[in-house]
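Multiple structures follow.
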Structure 1
Amino acid sequence: MTQPRLDLLREALPYIQRFKGKTFVVKLSGKATEDRENLYSLAEELALLHGVGIRVCVVHGGGKQLTDLAAQMGVEQTIINGRRVTDAETLEMAMMVFAGKINTEILAALRNRGVETVGLSGVDGGIVCAARRPVREVLNQATGAREQVDFGFVGDVMGVNDRLLRVLLNEHYLPVVSSLGADAEGTVFNINADTIAAEIAVSLQAEKLIVMSDVDGIRLRREDAATKLSRLTASEAQSLIDERIASGGMIPKLQSIIELLKRGVGSAHIINGNRRNTLLSEIFTDEGTGTMIVA
């Protein structure tokens, strides 16, 4: 083994010791899981976290795959400020894509690396208690106009029952949760995966929430990699929203992170899930790869 690799192991050691037994919630985006080679690389990194004693819970969406399927089926999609309006047809496709195809593919990739894992949706074990999102007035970031929006079968998280997740984590399983939830009557809702991940992180008293996105982190200017912020506070993140520096899907990500930091999660990280070793570099090196947000 070369000296640089030995140095990397030495750098990682204090982080491994510090985080052993801690809980990390890792949110995977649809884009991060779309490419098979990338998915298997991510599974290897998750397996390493799991193998050194970190309690890992994965939450995933699948917006990219859902959009692709809707296009194939000819079902028009409406997305406002990064949030999808979900009609009955879209909900049917979301259940097939999220709780079926993507969840199983993640499980298979983790099994390939020897990880004992269990696939769930937020409906299983009553993990995510949801309610239909009411019609609300929103400021459309794309048009600058305020409008009344009915999001259809989109749910808001009313609570998290983490008992099943804790049983699995205590028995050294790695749970993989898709972004669906239900109300007490059994109505299923499409729920933003970042929101579910944030709520589960709070409920599990997680040390970290790691959001694996399709960007390297938060940039002051989206097209300029040199403007990436390595670290910022919750108030600074709110300013990015208020000043319209953050846009599109980054807005709900930041909103969820700001709220969870107020509720006790140690830190949140936004990193690029499409690049090899970004997860390990973010956790086990001093420099990191993405943006860390602290209270």
Structure 2
Amino acid sequence: MEFARPTRELWPVMLTPFTSSGDVDYDALARMVDWYEENGSTGLFAICQSSEVFYLSLQERVRIAAFLKKRAHVPVIASGHVSYALEDQIDELRRVSDTGVDAVILITNRLAEEHAAPEVWMDHLHQVTDALDPAMPLGFYECPYPYKRLLSLDELRQVAADGRYRFLKDTCCDLSLIQQRLQVLSGSSLGLYNANTATLLSSLRAGAAGFSGVMANFHPELYAWLLRHFEAQPEKAETLQSILTMASLIEMHHYPVCAKYAMQRAGVPIDLYSRTRNHHELTPLVCDEVDQLARLTAYVKDTLLRD
């Protein structure tokens, strides 16, 4: 798959909707896809941590990827390997790849134990990718769980030179490092997609390919505006950036349940059930915070972003 550049892209890290009994809710998932697309998403990142990937069976991961690829009108990329043994990860990734997704995303912390030498990580990477369809585009996701494994600049040089990689979901949250990474990736097919709101505008100005973070589950339309207009309307972009940074603090309050509540009040028929958090522990205070965020989003759209 070719990711369009220099247009900046919005790739929400998708939630997984469940019924009240805990099964994957495909009716809600279909409406969720529509909501993402209606609000400016240019692609969908499925079966990631926000999707509760570590709590989905392999059958569920594969079925979700296949369903999304059939339903969505935008590209769909997916991860899905959660095992420790490389041979099991290869099987998981092959099955996800066979669904026809547009790229398979490798979770960096799956490829080696936390304190393994860089050479071990790179060797395991080659073992996994050599076993996958060479025509399938690949990417990386620096997932924070169970530990965060950032790619070094040298590792980025190596994978960028390979030509097979298209997507890096950057979770370093460090503008200086992001700028160094972008210099390494300059001219390559590997785009850096920032997951951190606070550094987003500066990273876009430095050449980041777009945004792929949890806050696209609350107000993706604001991120879509920033990605489209940050160069032509720099003053509005600065103001919006500040608002988005403050608003992003909501992700620390019982996520992903708070995001499911946000979608619910936006009209997506999604239950609050989660396999990673007890949804009954979503407090009235957090609900009120999400309600206020929705009102702030509407105000920003009607005032600051009005043409």
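See the values below:
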{"quantity": "Distance in nm of label points 7 Å out along Cα→Cβ at positions 17 and 201 - highest-scoring structure of 1, 2", "calculated": "2"}
{"quantity": "Origin of the derived value 12.5 (mean count of other Cβ atoms within 10 Å over residues 73-80; candidates 1, 2)", "calculated": "1"}
{"quantity": "Parent structure of the calculated result -11500, given that helix-only ellipticity at 222 nm (-39500 (n - 2.57) for each DSSP H run of 4 or more, over all residues; to 500) is the read-out and 1, 2 the choices", "calculated": "1"}
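Computed from the coordinates by the stated procedures, all read-outs in this text should not be read as laboratory data. Please read all numbers here as calculations on a predicted model, not as lab measurements. Cβ atoms are built from the backbone, for glycine too; each structure is taken alone.
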